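Enquirer: Okay, got some structures for you below.
Read the figures in this text as sums done on the coordinates, not as results from a lab. All values reported here derive from a predicted model rather than from experimental measurement. Cβ atoms are built from the backbone, for glycine too; each structure is taken alone.
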Structure I
């Protein structure tokens, strides 16, 4: 027998030691924070959502700068070290550059909040602007329908 979930996963992300996921239910959003020994669930009913707030974040710019500096240091070490160490430093530099390229391709970062009458909750599962726009566009009809009915 195949299990049919009532939820559709919208996105997920990591922050420090937690994994965050955002799920679409029939009449609500479910935001799950999963740590090593803890799971925290927050449910946001469409009828209660007042706003979804998204703004650009500089954290990904800072991480890109740090990655670029580390890659430059590793690349410069390839000229100053011996043969074996030179290979290791070169591999580290290549890996850092690849991470930097992927970070740049994925687009600018953002911070997203969901606001209800009683709380404003940061949605850590949404960290890229293009992802936030897709999610907001997909949620808009659910929220409008639920609030028109109520």
Structure II
């Protein structure tokens, strides 16, 4: 069995889509996390609360699908948000379903966080340039749709 050579490893890190997307995601997330810090929310929490606001009432399974998260990881995040009074998890139409809604505290926190999120958006747009960012987001959206179709 052949071992991985240093030159091959360098090529992997330079050409691997997953590696480079993860690095870019960490860098962008840092910008948003720093901007959102005064609101008391992390980027992941802000986005989850925003999706709940848009989709509520919603159960864990469809919310996990929208967020592309494992249900167990989502459930852990939701428990934390519920404990902080940002969401409500209530019984649904049958005993197994649990309906997720934004609590009043969650709406207030989103309202407080929104200007900080806008600040991060503007900062990222300056790095990219508006046209390039719009194109990049469009390409990402297309890729996400294609990957979801292929993964089902």
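Enquirer: So if we calculate Rg/Rh (Cα atoms, Kirkwood Rh), for residues 38-85 alone for every structure here (I, II), which label has the highest result?
Expert: Going through I, II one by one, Rg/Rh (Cα atoms, Kirkwood Rh), for residues 38-85 alone peaks for structure I.
Enquirer: So, one more: Can you tell which of I, II yields 3.4 when distance in nm of label points 7 Å out along Cα→Cβ at positions 14 and 118 is derived from it?
Expert: Value 3.4 for distance in nm of label points 7 Å out along Cα→Cβ at positions 14 and 118 corresponds to I out of I, II.
Enquirer: Related question: Determine which structure produced the value 38, 10, 9 for semi-axes √(5λ) of the Cα gyration tensor in Å, for residues 54-133 alone, calculated from the coordinates; the candidates are I, II. Don't skip to the answer; put the middle values down first.
Expert: Details: I: 38, 10, 9; II: 30, 16, 10.
Source structure: I.
Enquirer: Ok, one more. For helix-only ellipticity at 222 nm (-39500 (n - 2.57) for each DSSP H run of 4 or more, over all residues; to 500), the calculated result is -15500, so let me know which of I, II that is.
Expert: The correct label is I.
Enquirer: Let me ask something additional. Upon calculation of distance in nm of label points 7 Å out along Cα→Cβ at positions 46 and 142 from the atomic coordinates, which of the structures I, II produces 2.8?
Expert: Derived from II, not from the others.
Enquirer: Could I ask something else about it? Consider the structures I, II: one of them gives 3.9 for distance in nm of label points 7 Å out along Cα→Cβ at positions 6 and 126 as calculated from the coordinates. Say which.
Expert: II
Enquirer: While we're looking at this one, here's another question. Identify the structure, out of I, II, from whose coordinates P(r) over Cα pairs in 5 Å bins from 0, in percent, for residues 62-109 alone was calculated to give 5, 21, 25, 29, 18, 3, 0. Walk me through the numbers on the way to the answer.
Expert: Working: I: 5, 26, 27, 18, 12, 7, 4, 1; II: 5, 21, 25, 29, 18, 3, 0.
Label of the originating structure: II.
Enquirer: So mean count of other Cβ atoms within 10 Å over residues 22-29, computed for just one structure, reads 17.6; which one of I, II is that? Mind dumping the intermediate values first?
Expert: Numbers: I: 17.6; II: 11.5.
Answer for the origin of the read-out: I.
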